[in-house]
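What follows is a set of structures for review.
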Structure 1
Amino acid sequence: MAKRVNLLADREILPLLAGIEPAEAQWVLRDYLAGRMSPTIALARIVLSVGDVSEVEALVDAAERAWEPPVPPALTRLIKLLREHRPGLERVAANLGEHPDPQIPFDSPEEGIAAARRFFERAVRRGEEASVAAYSLGDAKLLAKGTREIVEVFERWGLLGPDRRTLEIGCGIGRLQAALAPRVAAAHGIDIAPRMIAAARRRCAALPNVVLAVTNGRHLGGLADASFDLVFAVDSFPYIHHAGPELVTTHFREAKRVLRPGGEVALFNFSYRDDVAADRREFVRLCSDHGFELVANGEQPFKMWDGVAFRARKPLISDCSSMPLTD
């Protein structure tokens with residue numbers, strides 16, 4: 001009989017999950033029950049591995065039956081979360097089913113940008129919360145909790161203040177602009193999906209220091225040199241990475257151009273290739289190539305979300321070699 005504890009050891013978990021298929025879902029359940037993953041991330045990852053919410057329910061029920069009573073409290077919480085957020089999970093599952101496969105490269109940056117734009121245009125029409133964070137389970141309260149966690153990390157890092165100007169690449173529905181507006185001088189957001197920007201403008205309509213715009217996705221043209229203290233991307237840089245190394249290089253060069261000396265670039269998730277070591281190596285090289293000072297390389301500062309953080313700083317004395325790009 002499994003012990004009634006919040007966190008279980010792998011040796012207790014593995015025999016009881018031996019019959020769970022697919023293997024990816026079994027690994028997720030193991031990591032969740034061992035305390036290495038939040039329940040919202042666990043559900044989103046199981047949906048990704050299984051695809052259909054009804055199959056997720058059957059899988060979780062099978063996991064519950066594997067234990068003689070009492071069932072571990074963590075598993076009970078997961079089942080409750082699934083039942084309470086089933087409609088939102090249906091939207092998450094539909095989005096994940098249409099997601100561009102990160103293992104299949106694009107023939108050109110333009111093809112990658114167009115594929116990401118089509119994906120997010122469909123996703124935001126299906127549901128705003130689910131379109132920007134699978135771990136929200138399509139729920140506004142869960143998304144707000146995850147958003148607060150990101151803002152708290154920025155505050156802990158000392159990146160916010162009444163004189164600071166921020167820019168988010170891939171701002172989606174403007175959730176972070178709305179949260180940052182009371183904490184900074186100006187919160188800018190750009191996105192390649194017009195429907196995303198329409199949703200963001202509606203949500204931020206009463207915030208005069210929020211600036212939102214549709215971007216072509218190729219560069220940061222139209223934004224002035226040395227005009228931001230923080231340039232960041234929350235789970236959007238992987239789409240730039242998927243579109244090819246040319247686009248990655250352009251965005252690093254452009255981020256340096258629009259940052260003020262001493263300003264930072266922060267990327268939460270660098271790619272979706274599932275190789276953090278490779279992400280770390282590439283981030284170090286890009287920082288070196290573009291004259292950034294490395295601040296953080298692949299940290300995980302969150303509890304609710306499993307985003308991996310990469311940070312770099314523009315030196316106080318810049319070589320001024322970056323030139324603006326235009327259409």
Structure 2
Amino acid sequence: MRIVPERLHNQKLSSPDCKQAVDVVRWLGAVQAQDFPAAKWALALRMRAATDAVIQQAYDEGKILRTHLMRPTWHFVAPDDIRWLLELTAPRVNANCGSAFRTYELDTAVFKRTTKILTKALQGGKHLTRAELRTALNRSGVAADDGIRLGHIMIRAELDGIVCSGPRAGKQFTYALLDERVPATKPLTRDEALAKLTTRYFTSHGPATLQDFVWWSGLTVSDAKRGIELIDKALRRELVDDKTYWLARANQSAKSSLYPSHLLPAFDEYNVAYKHRLAGLGPTVIVDGKAVGTWKATTIKQTLTIAVIPSRALKKSETQAISQAANRYAAFLGLPAAVHI
């Protein structure tokens with residue numbers, strides 16, 4: 001088994017075929033998204049054709065949502081997945097945030113108050129910025145001027161399924177009430193949710209190990225093992241260098257790559273979704289799935305400059321492939337580009 005080509009294929013990087021942003025998010029299960037512009041590019045890399053504006057529109061219309069789940073960071077998630085993912089993974093995230101909650105004197109009584117305040121402020125389809133919600137909290141007697149304390153109040157409201165992302169207001173992010181933004185969905189049992197998340201992960205990220213899944217999902221080892229047990233017949237197990245890798249039996253074998261090189265954004269699932277990562281977490285240039293350098297984009301007067309810093313000497317074919325990847329990013333932004341390698 002060739003791990004790299006299979007991952008490229010299953011992550012839809014080598015042959016992107018998703019039509020809409022939500023198709024990518026649903027396929028991958030969830031997409032790490034604390035760096036919002038980078039996360040939009042991560043979705044576009046896996047789509048047949050996409051621009052920043054198209055993905056921004058999907059976000060503003062609530063076709064993809066952004067909230068805290070799985071690990072203590074933001075993720076893009078599909079609306080029909082948000083509730084069962086929160087129910088499954090939020091308890092672990094809350095536990096991880098426990099010491100910070102105590103440091104900022106946030107306990108059950110305070111969170112009960114903040115839930116009422118946030119709900120009242122947002123009800124009726126309102127979309128408010130963090131600054132506007134800070135004002136609402138302060139007016140109601142909950143100290144929220146400390147940015148970190150406010151951040152943890154909002155994280156808890158996301159984890160409790162009270163709020164989720166609203167549309168952008170200019171360059172500002174907003175929050176909305178989850179129950180007003182997302183229609184009710186049928187609840188899943190814990191085993192059903194475990195089976196669903198496990199299937200999503202190994203189908204879209206495999207080949208991967210048990211520890212990879214534990215890292216990505218934020219689940220306990222026991223829960224991850226249970227997930228694998230629940231869908232055992234749908235998985236194929238391979239032993240590589242004394243490590244057990246899992247992938248979905250339904251996955252088709254990797255084919256020739258439509259795009260041999262990619263400019264991966266910071267925190268792309270190709271790098272971040274595995275405990276033992278193939279590259280760093282910053283913007284990474286890959287050729288045939290292997291890191292060959294880093295990249296940086298700057299925009300001055302509506303002209304995009306992409307600087308590629310190789311970590312080794314490049315072949316002519318690799319340089320050409322990287323230039324193609326850079327031009328693809330420029331097309332995503334709709335800007336003329338100058339590429340420097």
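Bear in mind that the values in this text are calculations on the coordinates, not laboratory data. All values derive from a computational prediction rather than experimental measurement. Cβ atoms are built from the backbone, for glycine too; each structure is taken alone.
See the values below:
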| read-out | value |
| --- | --- |
| Per distance in nm of label points 7 Å out along Cα→Cβ at positions 77 and 109, the highest-valued of structures 1, 2 | 1 |
| Parent structure of the calculated result 2.3, given that distance in nm of label points 7 Å out along Cα→Cβ at positions 157 and 181 is the read-out and 1, 2 the choices | 1 |
| Per relative contact order in percent (Cα under 8 Å, 6 or more apart), the highest-valued of structures 1, 2 | 2 |
| Answer label among 1, 2 for the case where mean count of other Cβ atoms within 10 Å over residues 149-156, calculated from the coordinates, equals 15.9 | 1 |
